[in-house]
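The next part holds the structures, each set out as structure tokens.
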Structure P
Amino acid sequence: MNYPSKLIEDAVNEISRLPGIGKKSALRLALHLLKSEKNQTQHLSDALINLVEKTTYCLECHNISDSDICMICSSHRRDMSILAVVQDFKDVLAIENTSQFQGKYHVLGGIISPIQGIGPNDLNIESLIERIKANSEIKEIILALSPTMEGDTTAFYIKKKLKDLDVKVSTIARGIPIGGDLEYTDEITLGRSILSRIEF
């Protein structure tokens, strides 16, 4: 693609590094920013710089935060007795968007994956154990991890580490999605749905 300006070319190259954005979309965004009010583009660049320079991680749960303790951990409205253990920040957002969970979180920062060279020591597992030991109010740990081989391995490892602690360990239910047809459901999901059945 030929660009009328090296400045536009540089902007397109940088924008197209973002996930899901190709060169054409990047060019459209660059031209939009070029035509926008200067202060609008300045606000965007300031927000991005602040994102990189001022974003920190909660000392308690390891979630993305703009202070030492995140809004969820510092909230007195949350149920301190329940802790959802999740893989990443995106999982916190996904659960929060359901408005069904009022407990707190613990972000592992990944899952055990020998293929990728990620072991238990690379994750925030020890801080989870210490957090439970230090807080007698925590009564239940929900292992809200993806139903994959790596997710199950991580859940099994954490369950083993928690066996001597006085907490209930549960996992999120796995089953048929609402509106789904049984004939198109994979065998593992269908099998787990039958095993995890509830009273009607």
Structure Q
Amino acid sequence: MPDVTLSDALDVICRAGSPKMTKVAQIKNRPPYHPSLDFYRPLRSALIALHIEGNDRKALDKILAKITDAKKIGSYHQVIDGYRKWWGHKNIEWFDPPKASYEHAGVVVNVNPELGLIVNGQRYIIKLYLKDEPLLKVRIDPATVLMEIALRPIAQSSDIVAILDVRNAKLHILGANIARSKPMVDAELSYIAALWPNV
């Protein structure tokens, strides 16, 4: 049974033709996850810790000071600048974000948002988007739909699922119609299931 991350599923959904098939093959045949190969892991962990500890946004400056990898410094700097801009003067508190999975056609999509934040009194369950590639609607819609489907049964009724385009300081909430979007997402997962044994 294919077991993929939300990002994996979106990488397939956002492609067409042979690049779509190639992405499925890459996901299936890549080596097992290792933290040292996860470019943004130290940054994600630092942001989570910052909020859990109840620090203010000045603590963002300390994150860069701990980074020694020259390949990461420039990219991390852009991400932290974007996060600082998004934070602005918001009052932010932490809660543990729910994690769940969604299964269709034997494909399990793990939905693990990094942040649970109470922003000016409203609870948000947030997936961080840290890449420098533009975050397009073709990715935002299926991402928020999958988050809503997977997390709603264990989230509070007023919780809002969202993706934070960190570099651009923009929070994207669910804008797609679930009833219309779910069959499209399911069709994409069926594609992965059908292709998986053959790549």
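Summary of computed values
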item	result
Distance in nm of label points 7 Å out along Cα→Cβ at positions 10 and 74 derived as 3.8 - corresponding label from P, Q	P
If distance in nm of label points 7 Å out along Cα→Cβ at positions 26 and 58 is computed and equals 4.2, the structure in P, Q	Q
Entry that produces 14.0 once mean count of other Cβ atoms within 10 Å over residues 98-105 is calculated, selected from P, Q	P
Parent structure of the calculated result 13, given that relative contact order in percent (Cα under 8 Å, 6 or more apart) is the read-out and P, Q the choices	P
Structure responsible for 3.3, with distance in nm of label points 7 Å out along Cα→Cβ at positions 50 and 82 calculated and labels P, Q on offer	P
Value -0.90, -1.15, calculated as log10 I(q)/I(0) by the Debye sum over Cα atoms at q = 0.13, 0.17 Å⁻¹, assigned to which of P, Q	P
If distance in nm of label points 7 Å out along Cα→Cβ at positions 34 and 186 is computed and equals 4.0, the structure in P, Q	Q
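No lab work stands behind these numbers, since they all come straight from the coordinates. Just so it is clear, the model here is predicted, and its values are computed rather than measured. Cβ atoms are built from the backbone, for glycine too; each structure is taken alone.
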